[in-house]
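A.B. asks: As structure tokens, here come the structures.
Since every read-out is calculated from the coordinates, none of them should be taken as a lab result. Quick caveat, the model's predicted, so the values are computed rather than measured. Cβ atoms are built from the backbone, for glycine too; each structure is taken alone.
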Structure 1
Amino acid sequence: MKATFLTAALLATVFSFAHTATTVNPQTAAIHKAENTKIQVALLLDTSNSMDGLIDQAKSRLWNIVNTLTTLKYNGKTPDIEIALYEYGNNGLSQTANYIRQVTPLSTDLDLISEKLFSLRTNGGAEYCGAVIQDATRQLQWKTDTNSMKLIYIAGNEAFDQGSISYKEAISDALKKDIYVNTIFCGDYDEGISSLWKNGAETGKGKYFNINSNLAVQYILTPYDAKIADCSSRINATYIGYGASGRAKKMNQEVQDKNAESVSAANYAERAVSKSKAIYKNESWDLVDKVKEDKDAIAKIRKEELPKELQNKSKAELKTLIEAKTKERESIQQEIAQLAKKRQEYIDTENKKTKSQDDLGNAINSSITAYAKAKGYTVEK
């Protein structure tokens, strides 16, 4: 799809959102809504035989998409961001489940999303778009307020109307929950129209894109990538695992670093930038994040929940250690933020010299930004 056509399609799509009236104090309501606002994104990926390229693009663009989401603000605050992942059209999945699997529910655990995404494998199957949209609509815990953004992105390359579940009925149910459905056809633009992918997006008040899923994502290397990568290694040392999953989760953090790095140095830098943002929070296993959420966490934690090297520390010593790790992390995060700004300016300058690539990440990023502006969010880079 030509970039000019994509731009025109985005400009031509207009969304209207209903805002419910409230009788409570407006100032209090605004604060309450900002604190509870979420951006919820469900990615429904075709994992049939021909979709290895799509999965590779998803791996390559996950952290770039996350970083786009972090630029969005509602009433000056960063919304909570949750991502869910489904695979469909895979013969290795249950036929009675329509060859569909919920890989992760809506989650703020970005390392988990990365882990599961890198574990996906393709296998031939029947691609039932209506069924997977229905599952995502019914199974996920979608917010009910009118200020949260709720988006489904479904990507694949077979006819959109396959299966016994009508995609129009499934999308109608999604719209009742204020969930907008976007379609990404992996193939020729006109073929996506004839196979009803464009109609699926129009029915879902979303956007239709087509991409060449077999193209490798093109990266722009910058002079700042290596410095950001160094910051990523240093920031890992500020995490203190606790509880039953602390050690495993801390190890997984490093595994996902390596997964990102295996794609490209640029992708690793994107992940490091994500780790510097408020969206990357791990209070369920990291004691530093836990104390930010609960000031009494140190008093509550049991000795056996701590790493062995910290079990003989007094509460006062533990408090001092966590304060030091908190300051160290914040300092590194600020360093990454400064480097990331310079990096993005470099990328923006280089992008002006060439036509931007139409890939999974660019399709999602451009539409998310358009949705956000229509919904009253601001974009702060």
Structure 2
Amino acid sequence: MDFILNFLIWSPDPNIFVIPGIDHPVRWYGLLFAGGFILSQQVMFWVFKQEGRPEKDVEKLTVYMVVAVIVGARLGHCLFYNPGFYLTNPLEILKVWEGGLASHGGALGIITAIYLFGKKYPQYPMLWMLDRLVIVAALTGAMIRTGNFFNSEMEGTMTNSNMGVVYARFTEDVLRYDDRKIEDVTFEKGGDMVSDQPGLHPITAKITYARGVQLTSADKDFFENQLRSALLRYTEVVQHIDFGKDQPLAYKFYEKDGRAVAEIYGLGISRHVAQLYEAIACLVLMVIFFLIWKNKRFYLPQGFNFALFMILLWSERFVDEFFKMNQEAFEEGMALNMGQILSIPLTLAGIVMLYIFMTRGKKTMSGDPR
């Protein structure tokens, strides 16, 4: 309830655990990304069973989908958002683990994969497949956007109100400047800095040191000079927590339970949870298209679900971008960001397809094509 009525300080560890012998930890984003495909596969098993289709074909389809989404989303990010860099450094495109996936590219990848799947397995016409895949595409989209939230990425714009989220994860990483000395870093509401501006909230970053560590004048000097400069140096910190640009860093040292503690005071900037807005919208779309498939698939023309999905999804994405911070520097000053620019043609394509499918709908129904 506190999240609804007041701001939330959000700083989860994006890593779940580390597997011995593997450099890269298991992350919430990766788990939710993979979980989206696993759940979607189970839904498609059920759909195929209801339609009298071999469930083993879903396993073949899943391979197409996984490759299509990863390759399409990666290429989409590289070519839509930073083509100059990636075209001159093509090997960087392969570094998917460093982040950078675009949903528009993933959508184009899925359409291409379904076309190729239909060519190899002609018993599954492209539109018939797309009408059913939109159900699980929405489910996977919801899982991925939830993963973005756990990753503290794709943050929203300022709410300018008491409601919203203060993203503190990057600031926490900066404050853990010496893991040998620091035992824990936490954030609490309240503190010595105050503001009358809506959307700026007093918060305290509490650094607890390991037992036996004594804070000295050298640590004080570090807080007043080097740490303050470090905090102001990172855009990811300044965008979410204001520690005061024209005044000394507000802090204090004390001991508690035999441990040295340092408190740093700042103003948290509450932002929209644009990732969750989109995740919720995807869940709503999943329910809508599941009900359409369940109750109307024999009465609607092939392609109806897919065309309507294109209209609703990309229209929602266009609106959601107004609540989302720009992803790349070149988007600053643009009337519409890249996500919105890419959403417009996809929405229009959905409108054109819906008109075409409905016009010829009397001849071709969306039920079993056999």
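A.B. asks: So P(r) over Cα pairs in 5 Å bins from 0, in percent, for residues 200-319 alone, computed for just one structure, reads 2, 9, 13, 13, 9, 8, 6, 6, 6, 7, 7, 6, 4, 3, 1, 0; which one of 1, 2 is that?
C.D. replies: Values: 1: 2, 9, 16, 16, 13, 12, 11, 9, 6, 3, 3, 1, 0; 2: 2, 9, 13, 13, 9, 8, 6, 6, 6, 7, 7, 6, 4, 3, 1, 0.
That value comes from structure 2.
A.B. asks: Taking FRET efficiency 1/(1 + (r/R0)^6) of positions 72 and 256 (r between Cβ atoms, R0 = 35 Å, to 0.05) as the criterion, which structure among 1, 2 has the greatest value? Show your work: numbers first, answer last.
C.D. replies: Numbers: 1: 0.95; 2: 0.10.
Largest calculated value belongs to 1.
A.B. asks: Further, regarding this structure: Distance in nm of label points 7 Å out along Cα→Cβ at positions 176 and 280 computed as 4.0: which structure among 1, 2?
C.D. replies: Values: 1: 4.0; 2: 3.0.
Going through each structure in turn, the value belongs to 1.
A.B. asks: Name the one structure among 1, 2 that mean count of other Cβ atoms within 10 Å over residues 152-159 of 24.1 was derived from. If you can, show how the numbers build up before the last one.
C.D. replies: Numbers: 1: 24.1; 2: 18.9.
It was calculated from structure 1.
A.B. asks: While we're here: By the measure distance in nm of label points 7 Å out along Cα→Cβ at positions 96 and 272, tell me the structure among 1, 2 with the highest figure. Show your work: numbers first, answer last.
C.D. replies: On the way: 1: 4.9; 2: 3.0.
Going through 1, 2 one by one, distance in nm of label points 7 Å out along Cα→Cβ at positions 96 and 272 peaks for structure 1.
A.B. asks: Comparing mean count of other Cβ atoms within 10 Å over residues 48-55 across structures 1, 2, which is largest? Provide the component values of the computation, followed by the final result.
C.D. replies: Working: 1: 20.2; 2: 13.0.
When mean count of other Cβ atoms within 10 Å over residues 48-55 is computed for each of 1, 2, structure 1 gives the biggest number.
A.B. asks: Have a look at 1, 2 and say which one yields 82, 48, 47 for Cα extents along the principal axes in Å, as calculated.
C.D. replies: Among 1, 2, the structure yielding 82, 48, 47 for Cα extents along the principal axes in Å is 2.
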